[in-house]
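Novice: The following blocks contain the structures, represented as structure tokens.
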Structure 1
Amino acid sequence: MTIETPILITFVGYLVLMMGIGFWAYRATDTVDDYILGGRKMGPAVTALSVGASDMSGWLLLGLPGAVYLGGLGEAWIGIGLVVGAWLNWLFVAKRLRIYTQLADNALTLPDFFEKRFHDKQGYLKLVSAVTILVFFTFYASSGMVGGAILFEKVFGLDYTVALVIGSAIIVGYTFIGGFFAVSWTDFFQGCLMLIALLIIPFAVFSHPESHAGIESIDPAMLALISDKTTVIGLLSLLAWGLGYFGQPHILSRFMAIGTADALPLSRRIAMSWMMLSLIGALATGLAGSLYFANQPLANAETVFIHLAQAAFNPWIGGLLIAAILSAIMSTIDSQLLVCSSVITEDFYRKWLRPQADDRELMMVGRMGVLAIAVIAGIIALNPESSVLSLVSYAWAGFGAAFGPVVLLSLFWKQYSRNGAIATIIVGALTVVIWKQLTGGIFDLYEILPGFVFAIIAGVVVSKMSRPAETITAEFEQFKSAL
């Protein structure tokens with residue numbers, strides 16, 4: 001039996017389980033509400049791990065360990081920023097969004113909520129929101145496809161393009177079939193596997209007797225949170241990742257889908273515990289890699305998790321651990337494809353083409369939307385030189401700057417207007433796109449920070465010039481009384 005055979009058997013067993021969940025969810029999906037938000041009846045544990053797994057993606061097992069492997073614990077500032085941002089998102093946004101989206105005529109998507117929140121009868125706000133989601137999620141989904149292709153390429157020796165097609169087909173399969181139920185329940189299992197893998201690998205490496213002597217040989221700079229290479233712009237850029245949480249549609253949709261707002265505190269505690277343990281494990285994995293491969297540097301730093309799983313464990317355990325990478329990738333892409341599907345269904349098809357379409361027709365359109373976005377994202381991912389971290393950072397900034405400010409202002413400011421919301425999204429998205437093309441000096445700052453700031457300023461200024469109607473402010477007061 002070759003080393004690939006146990007890994008292949010483990011992978012196949014894991015994928016059969018995921019597809020089984022997809023078919024089970026297919027039978028539980030009767031309406032478009034079920035397909036998009038699971039009928040708003042998800043439990044706190046499933047919600048928590050679904051948020052975590054869909055949030056972290058392959059970045060947690062590929063990008064972050066790779067960054068630490070190369071740069072040391074100075075990269076931990078990304079994790080610190082993310083923990084703070086996620087906690088604030090759960091604390092201040094989750095309950096308000098869950099309640100307001102239901103009061104707003106049971107809004108199923110973020111663009112749908114914006115339209116109903118601001119009585120946007122012309123649909124311009126929904127259109128701008130939907131286009132922004134489709135553009136940035138296509139890049140985001142392509143990052144996961146790159147990660148999946150790297151995984152199959154390194155583990156099974158496949159050609160990159162063949163690996164890309166296989167990985168993408170698996171993910172699209174159960175998302176196409178089962179919708180939100182399938183995505184949330186697979187995310188739950190995938191989140192459990194990701195956490196176990198991230199804790200086992202560094203523990204195994206650091207507990208080995210030979211590691212104790214090797215630890216002393218690690219460059220002290222690798223263990224420092226702040227070093228001579230740390231700059232104010234670099235530190236702010238890493239911490240600014242936390243701002244992205246307020247605008248990620250695939251995370252916010254989980255808040256909208258939980259059974260009751262009263263279940264959110266328990267869900268928050270589970271999610272934050274999972275997140276902190278997972279991030280610590282990812283950081284430790286990067287350090288373990290720098291120790292284990294000190295004399296044999298890796299050609300691609302983002303494969304450090306894969307190489308450790310293969311080198312430090314027998315093939316059966318290694319196969320299960322490597323399946324955790326596929327879990328991380330699948331759990332994010334499926335969520336992104338589902339959000340794109342819901343946008344195509346609710347915000348384009350039903351809004352502009354077929355307002356009278358029934359649930360069966362809408363679910364079929366949603367499934368076709370999954371295929372269309374997957375194909376476009378796959379074309380972008382065809383470049384094998386693409387970096388998982390760079391693609392994720394671009395999409396994360398786009399959503400954080402375009403939607404983060406509009407979500408916060410919508411939930412906390414009564415005088416926020418429709419025109420202000422449109423200005424917020426456009427300014428945030430354009431700032432990210434333009435800033436990304438510029439380099440040197442202040443332009444080395446991560447684009448999410450200027451995008452977020454400029455978007456808020458635009459939203460406030462325009463709202464001051466075009467105040468909302470009294471009916472909108474009255475509904476906001478009704479929402480506040482329901483908190």
Structure 2
Amino acid sequence: MLIKHIFTDKIAHSSYMIIGSRSCAVIDPQRDVDIYIEEARRRGVKITMIILTHLHADFVSGHIDLADRSGADIYAPLAAECTFQHKPVSEGDIIKLEDMRLEVIETPGHTPEHVSYTVTDLSRGREPVGIFVGDLIFVGDVGRPDIFPNKAEELAGKLYDSLFNKLLKLPDHCEIYPAHGAGSLCGRSIGAKHLSTLGYEKLYNPALQIKVREEFIRSLTENMPPAPDHFLRCSDINRHGPRLLSSFAPLEELKPQEFKEAIADSEAVVVDIRSYSAYGGMNIGGSYNIELRGNFPTFGGWVLPTDRDIYLVGDNYNETVLAALWLRRVGMDRVKGCLAGGMPPWVMSGLETESVQLISTEKLHALVTGNNPTALIDIRTPLEYNDSHIEGAINIPVPDLRIRYRELDPDLPMILICSTGFRSGLAASILKQHGFKDISHLAGGMTGYSAAGYAKKCDICVNPHGSRFAVTIQ
């Protein structure tokens with residue numbers, strides 16, 4: 001038996017292949033499935049099973065694409081009520097793959113339908129080697145129970161029961177194979193390692209130190225980071241089965257005048273995936289700035305409207321193709337085209353552009369220590385803001401600006417601040433859409449401001465995977 005781990009960055013997703021001598025199974029595949037097909041081909045095995053732990057909320061799964069291309073059967077939780085062809089599984093069901101046995105354990109909590117699968121290598125012994133836990137537990141964290149409105153306390157209680165009454169009854173030597181690593185918003189503060197053991201997590205996972213059920217529920221329902229808008233949308237897409245990626249036409253390259261005509265439709269959205277500095281120097285009015293090299297899929301799925309066609313502006317065609325794939329990975333399928341050649345041909349065609357001013361740490365420090373009336377908007381998360389911020393800055397997380405821009409005075413000069421500049425570029429583009437004119441944002445963000453000695457280093461930025469649970473481990 002071989003277990004192959006496959007990690008998808010940005011969404012910090014882990015999928016797995018259980019490989020035998022002739023066949024293999026794929027656990028929780030990503031939407032684009034070439035990587036599994038190529039791995040199976042390279043090892044000379046056939047993909048015969050696609051196994052889902054739950055309806056993933058943060059990305060669109062590749063179960064339909066992989067079944068279409070491999071002919072494999074899909075196994076999904078009975079409680080998920082999936083509408084595509086599949087084999088439903090529930091507590092105690094056994095799935096056999098050559099000399100390997102997977103047993104289903106119902107483990108609701110992160111989602112109502114969640115299941116886990118113990119895996120036993122019968123050629124070596126009768127006890128499980130490990131368990132595919134989906135989003136039940138992570139390295140140093142557990143799955144968040146607050147994705148579904150008005151169900152957080154109920155699901156937190158079920159999460160406690162699944163962990164303490166089921167998972168932790170398994171042998172300490174069992175490896176855990178979670179569906180996410182550091183950077184995912186499916187947990188509060190997931191560790192940087194990809195794999196662990198039950199024994200290690202019993203000792204050092206902060207959530208597992210909270211033994212009292214009521215305290216556990218309170219800890220998992222208070223001060224959680226906000227869940228992005230696309231979480232519920234992706235869950236529903238996965239229940240019904242996403243559209244096949246092969247059914248999408250190749251991303252169309254549009255010349256400047258063609259691009260202008262396409263986006264003239266009031267229902268069209270322009271997404272500029274270039275760096276915040278390039279966007280600031282010259283951009284198409286009304287466009288969003290979401291850097292491809294940043295956390296592009298999370299913020300794309302979070303802030304972009306789902307019911308409008310999307311057109312991309314990048315530095316080259318390959319980048320826009322990759323951006324389109326990332327958007328489809330989070331359920332944004334209406335990506336229609338891109339600006340051929342990026343901004344240079346647009347400018348050479350004499351078409352209108354806008355800009356956003358960048359401000360240096362030195363200039364900002366001079367402003368905040370002087371007598372110039374300037375609004376400072378810190379668009380990081382409350383956790384980051386509370387750890388370290390510039391005195392007088394107002395905290396409005398960037399996704400909230402879509403609504404909370406109404407709290408701001410559009411006639412007042414405004415400086416936007418994040419940790420590096422990625423998010424403040426997006427924030428600037430949102431405010432510009434709502435008529436704000438005098439906008440600047442801090443190049444290098446609080447990271448640069450701290451490096452210049454004007455603020456303490458943000459502990460959340462320095463140690464982003466540290467514990468954020470309301471418990472102290474002695």
Structure 3
Amino acid sequence: MNKQTKRVLLANAFFLNNDPKQLVEKFKPYPPLAALYAAGSLRAQEIEVSLFDATLSDGLPDFIGAVEKFDPDLLLICEDSFNFLSKMCLSHVRETTIDMIALAKARDIPIAINSSDAADSPKPYLDAGAEFVILGEVETTLVELVNWLNEEQQEAELPAGLIYNHNGQWGRSVRRNTNRAIDNLPQPYWDLVDIEKYRKAWHQYHGYYGVNIVTTRGCPYRCNWCAKPIWGQQYVCHSPAYIVEQIKLLQQFAQPQHIWFADDIFGLKRGWIEEFAQLMSEAKLKTPFMIQTRADLMTTSTVNALKSAGCQEVWLGVESGSQLILDSMDKDLTLKQVSEARTLLRDCDISCGFFIQLGYLNEDIEQIKQTREMIVDMLPDEIGVSVSYPLPGTGFYDKVKARMSNKTHWQDSNDLDAVFNATFTSDFYRRIRNHLHQELTSLLRNPDCQNTQKHWQNQWQDLMNSAESYRNRLSTTFAEA
């Protein structure tokens with residue numbers, strides 16, 4: 001008879017201590033929301049569950065302590081698929097996960113993995129000793145896996161949505177369809193989170209306490225650099241009522257002073273934001289929040305509703321100031337739409353950030369200059385600058401994989417190595433990033449100062465004059481791709 005699986009330990013492997021940028025520069029720690037959703041589903045089935053939250057942990061000795069204290073029958077290492085940091089498939093997270101697998105295997109604990117990286121590359125995890133990789137959404141597959149493990153003979157077929165390693169033999173169960181009725185999911189099991197530890201950390205660095213929520217899953221757009229290993233090119237949405245209820249529960253339980261809506265695209269469904277604003281007003285809730293969305297979704301009524309609901313900050317995936325590059329990315333966005341969105345948000349006194357991506361295929365000096373000109377002209381309140389990062393499963397990866405370097409993944413979130421033969425070296429892109437941040441900060445402080453403008457124009461020209469010394473001689477082009 002098989003040992004019954006009655007106690008499940010959920011864990012994540014993203015230690016802030018392993019990511020200097022997130023630990024020192026940003027320090028906005030959030031608990032692993034995907035694991036909390038998984039815990040809620042287990043609890044609804046009366047399965048005992050605990051959480052090892054690596055985020056603010058000092059290191060693996062804390063994980064060992066959690067394992068020994070809870071003595072689980074199954075370990076699920078579940079990265080937060082809602083958090084962009086997990087979607088980056090960073091090497092430090094993979095390395096730590098493999099260390100955690102070894103520690104659990106030494107105690108004869110069965111192990112399952114759910115993460116973007118494991119979905120893309122299951123082999124390192126299965127070779128390290130994990131029995132299962134859960135593909136796609138975690139909740140239903142996890143509950144069914146626990147029930148399957150509790151079958152006396154385990155003669156039934158494995159649940160859908162798994163890759164498994166049985167005595168060195170790999171197998172894959174049938175594909176699981178995406179859950180289209182996500183309002184039926186139990187609310188995340190926030191009771192497992194050390195709220196006071198997070199509150200203290202947030203107040204120490206920011207003077208307020210922030211939490212993370214998601215209203216949607218997935219993205220229907222076709223940007224060819226965007227990896228979608230969990231949901232694919234699908235989009236499902238909680239109702240505004242479900243989200244307002246979650247905010248009510250969080251306010252009663254944790255009293256957050258800020259919310260980060262971690263959705264790839266907030267409020268895509270027509271009328272959703274307006275209904276959400278109305279329900280927030282009726283519930284007398286006005287917790288300030290931040291979102292990510294697309295410029296072409298920012299209409300007058302939408303921006304007004306965001307303001308009414310308490311939105312303080314909107315980040316737009318702008319990527320480039322070159323229409324040529326946007327079209328090459330299959331971004332389905334125009335620079336005119338970006339400009340209009342920036343104006344609407346400014347007029348409503350909502351902070352606006354631009355995500356910028358350097359180094360895409362065929363981007364050269366002219367396109368880089370256009371990106372800088374766009375930033376200087378539109379003056380977003382903040383920018384986040386990254387380098388094009390080809391991950392498996394994307395059209396971008398398929399175009400450049402023949403020219404990938406031996407290094408295929410970033411070590412941490414500040415790495416920014418161009419892991420394929422981009423037009424310029426990684427050092428040049430880092431210099432551009434640093435310049436853009438410094439110039440924008442200076443211009444926002446002195447927007448009308450001609451001396452400031454002249455200074456940064458001269459600095460930029462010096463940088464551009466050095467470009468040829470950073471050019472890769474074997475850069476990948478569209479023709480080669």
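Any read-out appearing in this document is the output of simple, stated calculations on the displayed coordinates, not a laboratory observation. Since we're looking at a predicted model, the values are computed, not measured. Cβ atoms are built from the backbone, for glycine too; each structure is taken alone.
Novice: Matching task: -8000 is the computed value of helix-only ellipticity at 222 nm (-39500 (n - 2.57) for each DSSP H run of 4 or more, over all residues; to 500). Pick the structure from 1, 2, 3.
Specialist: Comparing all candidates, it corresponds to 2.
Novice: So distance in nm of label points 7 Å out along Cα→Cβ at positions 5 and 229, computed for just one structure, reads 4.3; which one of 1, 2, 3 is that?
Specialist: 1
Novice: Hey, P(r) over Cα pairs in 5 Å bins from 0, in percent, for residues 149-260 alone derived from one of 1, 2, 3 reads 2, 8, 9, 10, 14, 16, 16, 13, 8, 3, 0; which structure?
Specialist: 1
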